[in-house]
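Here, each number is a calculation from the coordinates, and none is a lab measurement. Because the structure is predicted, anything quoted here is derived from the model rather than measured. Cβ atoms are built from the backbone, for glycine too; each structure is taken alone.
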Structure I
Amino acid sequence: MKLVIGGNGFLGSRLVRQLVENGEDVRVLTRETSDLRTLSGLDFDHATGDLFDAASVRTAMNGCDVVFHCAVDTRAWLRDPAPLYRTNVDALRAVLEVAAGQPLRKFVFTSTAATIGRVQGRRATEDDAFNWADHAPEYVKSRVAAEDLLLDRARDGAVPGVAMCVANTYGPGDWHPTPHGSFVAGAALGKLPFTIRGCRAESVGIDDAARALVLAAERGEVGQRYIVAERSIDTGQIVEIAARTAGREPPRLVLNRAALYAAGAVGSARAALTRKPVQLTVPSVRLMHFMSEMDHGKAERDLGWHPRPVTEAIVEGARFWLERKRPAPSAG
């Protein structure tokens, strides 16, 4: 039995889908109030509970040989970082306390590519420790703290943990959508007023990311982290691919990085004045381009992971939004 914690999210749901299609027995642990539409039509055992409730987590883990931890708060724009640390660090710590007493073969943790250090003159690898805390928002710091916690527990033998440093994900099933997925949805539906040039970020198809997690459960080395990214791609190219898929012209208004930072400064000022969260701020703009390009060769060598071009996943993501917009056929 495989347990997926947070299996109703974007990556978690695609992971559950792959596991089910591979013939695995799958249990998904969510809160009672969680939206399960991402898992519609899949055959899995559904467990409910709070990650801080050791009894419910222990019950969910019972009989499982692998745990995939995909529960994460990605709201990087929050003014108060407390919820980020509660979900991303404290809840993980509570889960690891339970996992330490279970006969698990592997604990696969969904981390982020943002934990990889910045480098000059080459592509970054898993050996490059996080080194940009002075520029990182609290969201990234919470993810670094979580990854450090997982790897510490793995290296001291408490939990057979592997950390997967997942880049921006694209593809079908991004219901909410994610902040970067909003560009795909907006371009496909013709609701994006502008495009952006000069902001590149490591990216990967959502199903390729899910497959990397599956492979990590089979072949990942305990105590190691793996970069899950196919390539660095400019936001403007993402917008163009999504718009062309929908038969639309990309937005004519183009914002460069300087203009985007100006808009982010306005957002940061508004957040400070209103004391309300604003998604477009200077830190959120920095996240769109600040990290180095990365080398995913370790995942290829150790896991046998060979991702498709992320451009194909962007096309699939655009089609997902077009299908959602299309009215259902009338009966009869």
Structure II
Amino acid sequence: MLIGHEHPWAAWRAAMAGHRMHHAWLLAGREGLGKASFAIEAAAALVAEPGVPQPEPHHHPDILILEPLPANDDEAKKKDDGRPYARKRNINVDQIRAMLHRLHTRPTLGARRAVIIDAADHLEKGAVNALLKGLEEPPQGTFFLAVVHQPGRLLPTVRSRCQVLRFRPLEPAEMERALGEAAPELDAETRAAAIAVAHGAPGAALTFAQHDLARPLALLRRILAQGDPDLSLRAELASALGARPDRERLLATVETARTVLVEALPHSGPGNRLGIIAAHERLVELGGEVPTHNFEPGLLIMEVGGLLARAAGPG
């Protein structure tokens, strides 16, 4: 069982044991809590048939996983090679239509089929409309598990057709356990910094640790605290991130900067609050653009640092 997911698991098992299990579920909570991992394990438990050997979930014929496709042909090759790859921003309508077409057939190994959508926040408008058809008239034995980071972004017509499973942020002790199991090689300083910026999301903590962002985190905090009138801290930030940081490292840096602003907001005065909010909004935009736009890394780092420097206020 995934750490911190005891209550969702209890609700899921109770539903499976019932006579009329709801056909569509929203797995709701902030990004990085492990909702997608839960969805895969829950789907495997749902479709399993006693006495029938079950393939690994990612290769199970009765578990369909929809997620954004690779960003381009080069990224598709990385995926085929088992390497990390950049994805498109959205799940498109053709993916949903292909999934619905598959539902015209019967499940292969048992009586149930699971469709995982990771994440429903990333559905194109046309894809949402196509999905509604499946939610309104689901084939018998078909169950939808939609991972969602921001339920408010979904159409009310989608939300109203789904049962909600809520996932809470992990407590510090649970985060220690989760990181200890997932990345036992982390030193105490890196682990503590990762837990501090992740706010209860083990996935975010692992991303932070993977990209070795302890030094950039300290610099971003200094920029927000004291400004950077001579650009020296931004130069240090660029140096700490390396000459050619990859897309994933840049995205992790943007998310770390956003976390620094979130940390500071409750302690900010009236003169700084609007600047922090404006900087946060821009970082959210950048977080959506980095996976698909071709930024010059140095310029992006300067912009991120500049947002925090301006949020620091005069001087």
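Out of I, II, which structure matches 15, 33, 18, 22, 11, 0 when P(r) over Cα pairs in 10 Å bins from 0, in percent, for residues 128-199 alone is calculated? The value was obtained from structure II. Thinking of I, II, which structure, once helix-only ellipticity at 222 nm (-39500 (n - 2.57) for each DSSP H run of 4 or more, over all residues; to 500) is computed, gives back -12000? The read-out comes from structure I.
To which of I, II does the computed value 31, 60, 9, 0 (P(r) over Cα pairs in 20 Å bins from 0, in percent) belong? Attributed to the structure labelled I. Kindly point out which one of I, II the value 20.2 was derived from, the read-out being mean count of other Cβ atoms within 10 Å over residues 40-47. Going label by label, the one that fits is II.
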